[in-house]
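What follows are several structures.
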Structure I
Amino acid sequence: MTKRIILDLMGQGLAGDKRRPSEVVRDFGFTYREVTGSSFFDAFIFEDCENIPADLPDWLSVRES
């Protein structure tokens, strides 16, 4: 199974975090194969992720696909 990380832009903003998605990836150190933006869900979806840290904020969720 591959892992997907969903960056909830609304949750990120409400938490006071103003980083761009590219900065979030760099700061948390995970890697991904592909990213798509979803204006409907107000989110960025990172596909096929690796090196995912155990302690992520609530606005970053990990899903198995």
Structure II
Amino acid sequence: MVKQPRKMESADINATKFFHCGALVLNTRLKGPVKHACEGQTENSIQNVEFDPALNEIVDIGTNIDVVT
């Protein structure tokens, strides 16, 4: 018997579950190469991942929408 995967809770993309933060704000003072936080670390499998729905945010992005500071 093959166990069927269940739908992840995060797959339910419902706008009412997100906090609207307005336009994306880009800071031009941040310069230099971008490094991933895990760069140089050995690979490990991720286990026990938990999602906090209170941290769901959404921003508006696009031409003439983003705010550059």
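Laboratory data are not the source of any read-out in this text; all were calculated from the coordinates shown. Owing to the predicted nature of the structure, the values given are computational and were not obtained by experimental measurement. Cβ atoms are built from the backbone, for glycine too; each structure is taken alone.
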Subject >> At a computed 0 (helix-only ellipticity at 222 nm (-39500 (n - 2.57) for each DSSP H run of 4 or more, over all residues; to 500)), which of I, II >> reply: II
Original post:
One of I, II was used to calculate mean projected area of the Cα convex hull in nm², giving 8.6; which?
Top reply: II
Original post:
For FRET efficiency 1/(1 + (r/R0)^6) of positions 16 and 32 (r between Cβ atoms, R0 = 41 Å, to 0.05), which of the structures I, II scores highest?
Top reply: I
Subject >> Structures I, II, by distance in nm of label points 7 Å out along Cα→Cβ at positions 24 and 40: label with the highest value >> reply: II
